[in-house]
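Presented below are the structures under discussion, each in the form of structure tokens.
The numbers here are math on the coordinates, done by the rules we state, and not lab data. Just so you know, these numbers come straight off a predicted model, no measurement behind them. Cβ atoms are built from the backbone, for glycine too; each structure is taken alone.
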Structure 1
Amino acid sequence: MTDVYPERSRERDRWITARRGSRLPLDPWRPHACFLEDEPDAAGELVRIATVFLTNRECPWRCVMCDLWRYALAETLPLGAIPRQIDHALDSLKSQTNASSNGGPPRLARQIKLYNAGSFFDPRAIPPADYPPIAARVRAFERVIVECHPALVGQSCLRFRDLLAAGHPGGQLPKLEIAVGLEVAHPDVLKKLNKGMSLDQFRRAAEFLQRHGIALRVFVLVQPPFLEPAEAGLWAKRSIDFAFACGATVLSLIPTRGGNGALETLAAHGNFVPPKLDALEAALEYGMALRRGRVFADLWDLEKFANCPVCAAPRAARLREMNLCQTVLPSVRCDACRPGPAPSHSPTDRS
């Protein structure tokens, strides 16, 4: 097995999958995770969201940075499994909410995210015959957020949007929002990620959603492979600019995480350097300063990116608060690793 990253997509597929570990044991009738989170809406009001990670078939694309295959099955689920998973998640979240209300009124979720380690509109992941029962379970939410690869953005999105609207005559319709991974606006790097997408394809998918009244959420990687750290900050800014230019209303910044085998091989050959916390902070500050939409930092496993035990916790707390208030807060000063005046990034610097 050669460690040289192949030039052709099909060979890259084999190269990437050959470096995988094992999948997690999953029950096709249960989601693999669900929880409640708070997120500000477009008006700045904090909204409770029910986030459900569905168990389904693995995504057909083999992105070099992805480890979501661990949370997916190798086969399509039987009809009715996804609606059953949603029932289980909502029952579980309702129990959690009631248990934590201390006798007061439960904090009910107003929005729901149905994330599925792939594309919601991949028929091998979510059977289209399950769209009606899925819609029936979630149409009471103000907003329904799902994920999709740009290649699968099309008529299925409109069908699901219309199913959500059923039963709401004259009332306020639930808003469909589709989250799409842009990853990076560097065309050559995007191709090397093996995502099976071009910037033009992303732009066309975004235009389709905008034309049909479907909101767009975009994922951007902070410091992806095949970019030197010195260049990564610039391309994070350019990727943020590109996403907003395509009509994104929400942007999520994800520090590129190792651990899937492929990235470790790339790192050993100088093609990937994991980002530091500074890179995520700078990208978030830049995106927020634009005031073109909501920008969030993905804080999962954040300790991996902190290289100073003294300031790691307060810097994570700052990012968490910035996610909630959508305002750039003063940087954390640390005498251990950043002595002197608190560092200031230049959020409006587009160089």
Structure 2
Amino acid sequence: MPGQDAAHPAGRRRGGRRPLALTVAATALVGGVWLLQRYPGEDWWLGALLTYAPQVQWLVPPAVALVVALAARRTLLSAVNATVLVVALFGLAGFEVNRPVAPTPGQPTMRVATWNVYGYTRDRETVRNRILSWDCDIVCLQESRSDALADLLPDYESAHAADLRIYVRGTIRRHEAIRTDPYRPRYMLLVEAETDAGPVTVVNIHVPRRAQRVRTPREIGPLARYLETSVRVRDSKFGHLMALLPPDGPMLIVGDMNTPPTSRYRRRLREHLTDAFDAVGLGFGHSFLWRRKLALLRIDYVWTGGGARPLRCWTERAAPSDHRPVLAEIEPPAREPVAGAAN
């Protein structure tokens, strides 16, 4: 009818300009964040801020734009927003879709856990019972300076340095507390262990996110200096870690690295090691709880190298800490036959 044509001109799209505007904004935001996290990345304070901030927040703009486009029945814009949402989900938020890997028949496996136990907790029995329920061969703790945790697992051999502890269900052949840099905590803990699944070198690390115990500033100038110092702290710590990697043999590098998957340090480690959750994990793998309630960041890791192969990786509930434990099933490389052994 003529009246309807006048009320709805031929070029007008349902929903007006809003779906297009939201699509452009969401696409530009997600693409801009992705680029700034890589170029210049942590070399610029804003890139560092975007890298170290929770990444799930970048899912909101494309999700809102997608809902608006679907409601307006804008097929092309809906497809664009769905694509941007997928990019944000996997490229920024670090969502993983992996299936566990079956172990090699007849090959033994080991289970390892890393857990920042939130240093000043004195709930020793809860911590101990939680760990025993996992039935691990190797347990690495951070922020475990309290003497109450010294004999936490009497059936395990243990070693410690500063706030780091490693428990081994087996034999510790050698351990070394390695002083690394002027930033706290100043040690990494290396253990050469023999387990039922075979020998393995374990490095437990806690990377500080700042040089001093200060609150995150809210003003731009102090915040920029704070982030620049945080980057120098990580540069120093990860530099020492890379120099420490054993030249051969199965190894595990685990701990609270205070560094999300989008950081350049995690990309640097991937050149030499395998991120167990990235390989065989499912979901976001968030391990740090903001205000002990909301899981926002994946900063605790199990890395494997030297032929050790992750089969499964997952997180457990956090209580009584503000970090979720990260557990992994690991298959060490097959042992070489002993020369001269009887057939």
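Miscellaneous remarks
- Structure from which 14.7, 49 was derived, Rg and Dmax of the Cα atoms in Å, for residues 210-329 alone, options 1, 2: 1
- For P(r) over Cα pairs in 10 Å bins from 0, in percent computed as 5, 23, 33, 27, 10, 1, 0, the structure of 1, 2 it came from: 1
- Among 1, 2, structure where relative contact order in percent (Cα under 8 Å, 6 or more apart) as derived comes to 14: 1
- FRET efficiency 1/(1 + (r/R0)^6) of positions 34 and 306 (r between Cβ atoms, R0 = 30 Å, to 0.05) - highest-scoring structure of 1, 2: 1
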